[in-house]
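Engineer: What follows are several structures.
A short reminder: the numbers here are calculations on the coordinates, not readings from a lab. Quick caveat, the model's predicted, so the values are computed rather than measured. Cβ atoms are built from the backbone, for glycine too; each structure is taken alone.
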Structure I
C-alpha cells in the first residue's frame, strides 16, 4: 500500500519532464529493481519544502504528530543524529550549561562540543553482571538541577541501546517545575506510541511530556535507514529555533524517497500497528518463557537485575554469551546487532517473521544444555574522570600521543568508544583514569575494537600536551 505522500509525489513526478535534480531523471534506476527513484523529486512546485513546509510535507508530518500525540513533528533525513544536534542547539545557547546523562550517544557529545557547552554528567548505576547502564534515578536529576541552576536543559537516553528505560514522566515533571526543558534521545524507542501501550510498550518520552523527543523510525519500524522523527511538546522550546537549527544541520536537498518512507511508516502504524504489536508481544512472551529455563544464557531483564530498572524494553534481547556465543549464533544463521565484550544484542521488531524468535529460542535452548558458564562482564563502564575543561576547549588545545600504560592522570584530547553502542568511554577534557585503562584492556581482550577520534589507537592515546 503506497502512502499518501508517495501518491502525491508520483503524481507530481508524472506531470512534467524533470528538468531538475536528481540526475537519474526518474528514467534510469540507480540500482536494478530500485523503484523509489520514480518519485525522487526536488522542491518543485507542489512538492513543498521540508525547511518551510506548508503543503504535502506539512500534512505528512501532521499525520505523524497526531499518531504519536505530539504538538509538532519534523521529518528527519539525517537520522536521529541531526535531530539531536538541532534540538540541543535550539535548547541550549552557545556557551551555556547542560545536564547530560553519561550514557548518551556520541551525537549528543558532538552537540555539546559544537555549542561549546559545559556538560554536567548524570552517571546512571551500572548493572554489574552485564556491564551496562541502568535507569537514571529522578533523585539524581533533582540533585543535578540543584547543583547547576544555570543549566538550560536536561538530556537523557531512554530506552538505552540495550533497552533500559528511565522514569521520564517523573523526570519531566521535575524539570518543568524549574522551567527547564527535557530532551530525550529515544532513537531506539520509535515504537513507543499510544497504539502500542496495550501491548506493553509504555513509558515513552512523548507521553511523558518531554519537550523534545528524537526517534529513529528505521531502527524498530518499517522505514528506510536514515529516517527519524523529532517531536515537540510544551512551550519551553521555541519551534522557530528548532527549525533554524534544522536548517543548519540538515541537508537543504532532502530525499523524497526517505520522506515518503516516513509517511508510509506512519500509515502502516495506523493501519497495521495494533495487530503487528499484538503479534510481536506474543512472540516475545514465548521467547521469555523459554529463556527463563536457561542456566547458562543470561538475558538482560529476566534476572534479578530487573528489580533495579524503572522499565525495560524486552524487544531488545541482550544475551551474555560472549564472542563464542556470537560465533555460534552466526553459524546457526543469526546475525546479531552487536557484540561488545561479553554481551550480544539481538534486536527484534514488529516486522519479524512469525517464527524468527521461536527459532532463536530453540537454538539457544539446545546450546544452553552444553554451554559453559556465561562470561563475566568485568569493568566495562568506568566512571568518568574529572572534567578539567570543556570538550571544545580540549579539542582546541595542542595534543600529543601518549602510550596507554602511561596515560593515567593525563587529560584526554580525543573520544574513545565502542561502536555500537557509540557511548563514549572517555571524552576530551576528562582525566584519564586507571578505571578507563582497565576497561579498554578488558574490551580489547574480549575482541572489542575501540574507536579513537584523534590520532590514538589501541596502543596510544591522544592527550593534552
Structure II
C-alpha cells in the first residue's frame, strides 16, 4: 500500500523509501535494513544524533514482518544544494563529516554521502536520511568517500577558486560533479597542494585508470578505523578553514540605494503594518537580499523564506542568522528569471521551485525592489510577472519604483537605442496588468522617494 504513495525522489535505496500519507511524509523501512535499524535504535545512536541536533527526529508508527514505518519531523520547505550559498554548503559538508566521525566511533558508517541527505531546518543544517547508516566493517575504507568528494569537497573547491556560482553545477550533476571534471576545472596551483593533489587530482587519475564506479569501492583496499578517522579529520579541518573573498553589486545594496533614512524607516513600517494586519505566519521575500526588511518586522513569524540571486547577500544573511541563532529564517539562492526546475529521473526526482512554493502556500509574498529588474533586465512584461506571483501568492506586498527612480533610469540607459521600447514602464500599466490577477487593497507612496508600496490580494 505504501509503495503506491512512494515519493518520486525516493527510489535509489533498497533499504526503504519515503512516501506521503494524507499530506504527511513518512518513511518505509524494508526487511533488508531491519538488522541495522534495530541495532541503531537499541544502541541509542539515533537518539544521540537527534539530541545533538544533527539528525532529524522521528517516531516509529508501526512494525510488521514486512515493513517498519517511521514518521520524521516534518520540514515545511525543502531547499536543495544548488540553492545554497557557499557558507551553507560548507556547513552541510561539515555536518556530514561530523556524523561520519560519530558513526565510526559507535560502530557504524555512512553508506552514502549525498548532499541531498541534508537540508536546512529551524535555523540549522540537519541530516534527514535515517537509512544512510550501515555497520562498520573492520579495515574497510569509507565507501562513500568519493561521493563526498563529488558532492561536497569538489564543489566547495570550485566555488572557492571559480566563484560561488559554480555550485549551480549541482543541478546538472545530480549524482555529484565528476571528479575528472573537478580536477580539470581547478587551477594548476591546486596540484602543488599535497592535500588537494591526493584528494582530487590523484583520485581523478586513479578513477580514470581503473574505471571504478563513482563510490570508489575497491575489493582489495584496506584501511584501519584510525586511518579513516584521520581522513575525515583532515577533510573537516580543511573545509572548516575555507572561505570566499567575494563582493557583489547587491551584497551591500542597502548602503547604496537612494533612500533617505526616513523613507527607509517608512517602508519598514508599511511592511510591518500589513504583515500584522494579515496575521501573517509564513512569508517569502523574493529578492530579499540579506534579510534586512524581514528582520525589521516586529511580528511573530513562524517561518520566513528569504531568497536572492546574489550568493554574497545570501551568505551574509546565513551568517547573521547563525549569529542571532534565529530559527524562523530560511535563506537560499534564487533567480526569479530562472527558477529551479524539475530535474532528475523522469524530471520528478527534485521538484521545481514553483511546485515547492505552491505546496508551501505562504501567507504573504514580498517583492521589494524586484519588479524593475524583472521588467527592464529580464524583459518580462508586467502581465507575466503578475501571473507568476499570483500562482503562489495569497497576498503580495510589492514595491514599484517609478520611471524617475535612479535605479530605473540606470536600467533604462543600458537599453541604448531600444530604450523607447520600454515606454510602457509606468505605474498605470503596472496597476492595469496586476489588476487582472490581484485586487489592490492598499497603495502607499514612500515619502522622499520615487517608489510606491502596494498590498495586493489574489482575486482567485
Structure III
C-alpha cells in the first residue's frame, strides 16, 4: 500500500510539473511522465488519467466557471449579458474587443495545450509500458485519444487553424505551424475513430464520469456534423441513440441530475457534496447579477409554452427590473450528497445531430421524428417544417433552446452555418467579421516564429 501511494504521489508531482510553463517551452523533466515507473501498473496509469479529467473540469475551455466556454462563448454571442466590472478579461469578451495580449486568451491556449500534452504523455507511456495488459493499454489510450480530440475540437472552434499536437517532444511542439481547419478535423476524426475501437461499451466507473465507446461516438457524431459529413454524423449518432445504456428522460427536471439515464459523459465534482461549477456561476438570487445573466433576446425567443423556458430558466426581479439566469442546474451550493454533475455529452444533442444530418440528406420524415422527440419533452407540438431548408432551420432553432449555456454550442452553430455576421450585429455592438476567430496570444507568436496571427488583430 505504501509503495502504491508513493507511485500515485509521483504521478501527481510529475503532472504538476507539466503545468508550470508554456507548453511549447517545457522540456521533459528528469523523471518523465512517459517513463516506465509511472505506467508500470494499472493503478498509477489510472491516477494519471484521473488527473487529466480534474484538469479539464477545473480549467480551460471546459471549465464550468466564468472563464470556461459556457460563459465566455455565451458572452461572445447573444446568450449572455455581462454585468461585471470592465476588467481586462470578460468585458472585452462581451464587447468584442479582444486583444492578442488578453490574459484570458493566453490562459485558454496554455491550459488547453497542457491538457493535450498530458493526454499525449498517457498515450506514449501506455504504448511503452511492459506492466499493463493489452486491455488496460486500450482503455487508457482510448481515453487519452478522446481527450486529445475533445480539446483540439474546442481550440479549432475559437482560434481557427491551430497546431495539432501529438507528441510530448518539446523540440517538435515548440515550432509547430498552424494546420488548416480541414486537416485539424481529419486528425480529430482519426483520433476518435481509433478511440471507438479501443474503448469498451461499458463504463469502467460509476456515474458515467469516464468516457466509454459511446462517448467517443457521440463526440465523433458532433465533429462529423461540423465537417458536413452528414451520413457519418447520422450513423455515429444512431450508434449512441440505439445503445440500451441510454434511456430517454421523460421528466424535464431530471435531465441534469447526476443519475440521469440520458447522460453520456459528465465530470464528477472535486469534493463529495460539491455540485456543478455552472450552478454556482449562473444562479443568482438578487439583481442585478454580479457576473452574467441570460439575454432578453434568448429568453423571448422561446415559444410561449416551451417547458424549457419555465424549467430551465429562472427570473429574478427587484420590482422594477427583471433578470434571467440559466436554471438547468438547480444547486448553487453544496448538498449531501452531490445531486448534479457537469454534463458534457447527453442524448438530446445526438437526436439533434441526427435530425440535422438527416434533413440535409433529404430524409425529412426521420429527421422530423428526431426533432419532435426534443420538442415533445419541451411540451411543444410537432414541427410544421415541410422542406429540407425549413427543417434544418427548425433544428438549429431547437439547438439554440436545448443547448444554451452548454460549452458554446450557440457560437459554434452560428459560425459553422455562416450566420454570425447576420445574427450578432442585431444584439451586439462592435461586431466585425474577423471576430469569428479569437486572436492567438501574442506571447505564443513571439515564442514560435512559425505561428501567424488571425486577420483583424
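Engineer: Here P(r) over Cα pairs in 10 Å bins from 0, in percent, for residues 395-442 alone was calculated and came to 22, 46, 26, 5; which of the structures I, II, III was it taken from?
Structural biologist: It traces back to II.
Engineer: Kindly point out which one of I, II, III the value 42, 23, 20 was derived from, the read-out being semi-axes √(5λ) of the Cα gyration tensor in Å, for residues 171-426 alone.
Structural biologist: Matching structure: II.
Engineer: Thinking only about percent of Cα pairs over 44 Å apart, which of I, II, III has the largest value?
Structural biologist: Structure II comes out on top.
Engineer: Of the structures labelled I, II, III, which one yields 0.70 when FRET efficiency 1/(1 + (r/R0)^6) of positions 59 and 419 (r between Cβ atoms, R0 = 35 Å, to 0.05) is computed from its coordinates?
Structural biologist: That value comes from structure III.
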